[in-house]
1. Mean count of other Cβ atoms within 10 Å over residues 83-90 was computed and gave 13.1; which structure, 1, 2, did it come from?
2. Figure out for me which of the structures 1, 2 the number 5.9 belongs to, where distance in nm of label points 7 Å out along Cα→Cβ at positions 75 and 395 was derived from the coordinates.
3. Hey, distance in nm of label points 7 Å out along Cα→Cβ at positions 195 and 475 derived from one of 1, 2 reads 2.7; which structure?
4. The value 5.0 for distance in nm of label points 7 Å out along Cα→Cβ at positions 19 and 523 was derived from one model only; which of 1, 2 is it?
5. Name the one structure among 1, 2 that FRET efficiency 1/(1 + (r/R0)^6) of positions 171 and 307 (r between Cβ atoms, R0 = 30 Å, to 0.05) of 0.10 was derived from.
6. One of 1, 2 was used to compute Cα extents along the principal axes in Å, and the answer was 73, 59, 45. Which one was it?
7. If you rank structures 1, 2 by relative contact order in percent (Cα under 8 Å, 6 or more apart), which sits at the top with the largest value?
Structure 1
Amino acid sequence: MKRSKISIIGAGPAGCVAALTLDKLGHEVEVFERDHFPRYRVGESFLPGTMSILNRLGMQEKIDSKNYVKKPSATFLWGQDQAPWTFSFSTPKTAPWIFDHAIQVKREDFDQLLLDEVRERGIAVHEGTPVADVDISAEDRVTMTVRQDGVKRAVQSDFVIDAGGSNSPLARRLKVRRYDEFYKNFAVWSYFNLEDPFENGLKGTTYSITFEDGWVWMIPVKDDLYSVGLVVDRSKAAQVKELGPERFYRETLAKATRATEILGDAEMVDEVRIVHDWSYDSAHFSADRYFLCGDAACFTDPLFSQGVHLATQSAVSAAAAIDRITQNEDEQEAVHAWYNRTYRETYEQYHEFLASFYTFASFTEPDSEFWRKRRISESDDERLERQEWFDRLVKADRDDASWSIGDFRDRASTMIAIGSHQRMELTDEFTDDELNAARVRWISELTKQLNRIKRLEWNGSEVRLEPHYKVEPLSFRLEPKQVLANEDGRDMVKWPLEEVHLDIFKTVLKEDVDYKTLVRRLSETGRQELSSQIVIRLMEAGLLKGYDKNGERVVIQDRLRFDGVGVEYEV
């Protein structure tokens, strides 16, 4: 097996997970970190998918020994006069690496744990070593200039992963960063001495609470410590300058009465911090011998705690991509295409999810600058012109008379209804079980709609299998797969399929096939558990349409999805 030497910029979660994955894959790794650990970072709330990655990298015992706050869900007081809503992480444990919870951490502690593990596995780590320059002009190597102990030196490697955060040296050199015109927010936060006020289903959960000027996060990072942050419009920056950060923070937080009710008389125990301009992506995420990971590549908005998961997922993907290119140099272009596509699709999922929830709340909160700017109500919203999900939305609005862009907010309201509490107040009475009735109703209605389909129509004149890649869950190797597609390049990449599935879908071009028949045929190939999900994903991808016995279109509402929860992790 061929080995590559990889330089990693940054020792946060993205850098450390990339290092651990590459080490597992048998490569030589060197990590360069600007700061000395431990060092402060925000981003204390994780997703179950991050736990899964760390588990498969052999970190479970050490994570368990730290006794971090267990996070079973995320709870939202989202929209004025709306009942609390909980996004539960409960899911069947279909494999040992599937998690029904995440954790809340103090990042200086957690990041130190990761970095110590990297060192213990024999990987070279250089703290206090900023990267001054990255030369990617050569075809066969990367040369970095680092400053160590006040002396500059050159470091050569076969590849570089920039996991250097928002101050990424390579992203800055490449000039690929693009700031988001929709999420023009900034955050102001501090910490309060507060024991978790709830037991049972709410113990350990994260809260996101809307109010007139934006929303509040509340995260129990330790038994007696809450992170409390305000997300407000960038136009408030002048007010921060006038009042000063602490006064602005206290006065604005006081407006969020549902948050202050939870805080009670808790004492603020830390300074007030601010971060601006966090919402951005990159024109591309990798090429030639470099990869951008985590905040070096993109960041959306902290509403669904996806920052660390984007970092760790991209780190695994970059490591797997480098390994694949090392073993198969002729596939370099295809592997980069896969990395750029999958990373952008993951980012876009979060972006769309957030936009739907912001739009929903904008119709419930009092009229304010923040919520007016977070509403999508028309198809020519220039702020979203770069987003592929919005282009698809606009196309659906134009092509399908039964659907309008105004239905966009309903996608959030459907998910909210599934997780809605049975009372208006937060209480210890809430348990995950009280959501079961709404889940059953939703699944029953979805099944009813699918069973109405008496004829399926393939979008196109050909059914094809096209090449793709997938990261194997235990080996972390990037393996070639095939996915279903049409002649126009439209495809469904969530689940790879094979020739036997191709033959099944070719029959849809030749004869009338109903939903039940198609699912039965897929089940007979050994895909019993996934058969209905494959059909739904094909419909969401625009490859299948369904019609009832009267020839009327059966529209299945696209689900709002994002990676890191449930049983369908991307890596």
Structure 2
Amino acid sequence: MKIALAQINPIIGNFTSNRDRVAEQIRLAEEAACGLIIFPELTLCGYPPQDLLERPAFLRAHDEVLEELVSSVGDIGVILGVPEQRQGKGKPLYNSALLIHQGKVLHRVRKQLLPTYDVFDESRYFEPGPSSRPFSFQGLRLGLTICEDIWPSQYPLDPVVSLLQGHEGLDLLINISASPYHHGKLTERNRLLTTLCREHKLPLLYVNQVGGQDSLVFDGHSLALNRRGACCAAASGFEEELVVVDLEELGGQTGESTPLPEDSLAQVEQALVLGLRDYLHKTGFQRAVIGLSGGIDSAVTAVLAALALGPENVLCVALPSPYTAQMSIDDAAALAKNLGCAFELLPIASAMEAYGSMLAPLFVGREEDVTEQNLQARIRGNLLMALSNKFGSLLLTTGNKSEMAVGYCTLYGDMSGGLAVLADVPKVMVYELARWMNRAGEVIPERIITRAPSAELKPDQADQDDLPPYEVLDPILSAYLEEHLSIEEIVARGFAQATVEDIVRRIRINEHKRKQAPLGLKVTSKAFGYGRRYPIVHGFTG
């Protein structure tokens, strides 16, 4: 039998579009003489639907489309994920997978392990399902699981072990998934899937959702692994694809294998491009505007935007102040030219003078300080938002994770915008991405990469005047934010006590800024946003 892995990019709640996408994949699988096609988790509604699942109208619309789809299925078997309504005590829904054939639902499996950590909150909506059992289809004994059910390490239950107990002769294990990307996830997932095949001596078909959804990026990378854990077929990352697998090849002990996808800077770039493109297009935007400072962050953001939207849909604007070096303006213009993006120069000196005159009577007798620096950022933010409004373009903010962590950003200034593309990218990785983007020739002017970073809000300013070097800052941030280490544990790694304490203090006191920041794309294991739920007001300092 041939089986199709349908790696699709749904739009949450757009049931008609999602149904049509599913129907088209079924048609293509039938043309390829497939006997079975497998779709990702929560196929028709998209993942994660969040509190839309609490709306009866949403569930009715889903079930109407599901009913249409079931009635249209012919000789090919179709496995897809659905929110399934239930009665009785507990939550009103199961997260389920259905096997559909010849207009009927032949088998149902309910997800048992409901993740409630980081960005996941499934126990808010779903009831855990009972243990599942193998079932037969077209002479095959199949075991069907849903996403988290093959990630049992933090749970007292292992659904795969339960599935196999007392059931000999299983031919194939299937997992439908909506597994979001972060840098390092591919290595982690590959290790899990290959170990699963080897331990249970079973081939595995893994089908993952692809696409951007708010801050999440789903990478796809659907796989077919044989019982030795060798990859027989792999879908591309970060794009829709239908992969056809021949079970005879999958069941073999020998033959050529396909390399498993690996974590890399290229994967990070692809994730950011897909997340940016889908966020704009799924929210109805076609164009973006960026404040191009001549610095590394806005340069990398501009490259990503040009890749995602096409350079003709990206407007780059330099907004120099009297403190802006001429080389910053020159480098910004050169970058826009290299990319093929429109470039505009909008000096802010006159606006600074106007603000200064207005505030002078109230500021009399007080020295200039960070207030005046923040005013420059806020003038730029207002002007960029005006361009966004006038031209119907989404303003992309350019701050990175390192700056967001310690509050090196200005509310209602450089934090203004609709999407923070680099909000989960540490500064050191921003430089790595810039060098990667220049691998085939200079796109980002070399001086942007080699210059010492500076906000240029006062004479001779440099980031390192206020912060430790990013090569020191980023490992401390990773240890505290992603590994959840204490101050003492981080100091034990060789960092100065005073430095670590200051960084942790900055993280704590700037939580209010991050709560007001635009949505950011998640590419690390712990991003700022709804996956990191810390109070603004608290007194814990460890």
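No lab work stands behind these numbers, since they all come straight from the coordinates. Bear in mind the structure is a predicted one, so any value in this text is a computation, not a measurement. Cβ atoms are built from the backbone, for glycine too; each structure is taken alone.
1. 2
2. On the way: 1: 4.1; 2: 5.9.
The value was obtained from structure 2.
3. Details: 1: 5.2; 2: 2.7.
Clearly, the read-out refers to 2.
4. On the way: 1: 5.0; 2: 3.8.
Source structure for this number: 1.
5. Working: 1: 1.00; 2: 0.10.
So the calculation was done on 2.
6. Working: 1: 73, 59, 45; 2: 85, 50, 50.
Only structure 1 yields this read-out.
7. On the way: 1: 17; 2: 11.
Result for relative contact order in percent (Cα under 8 Å, 6 or more apart) over 1, 2: largest is 1.
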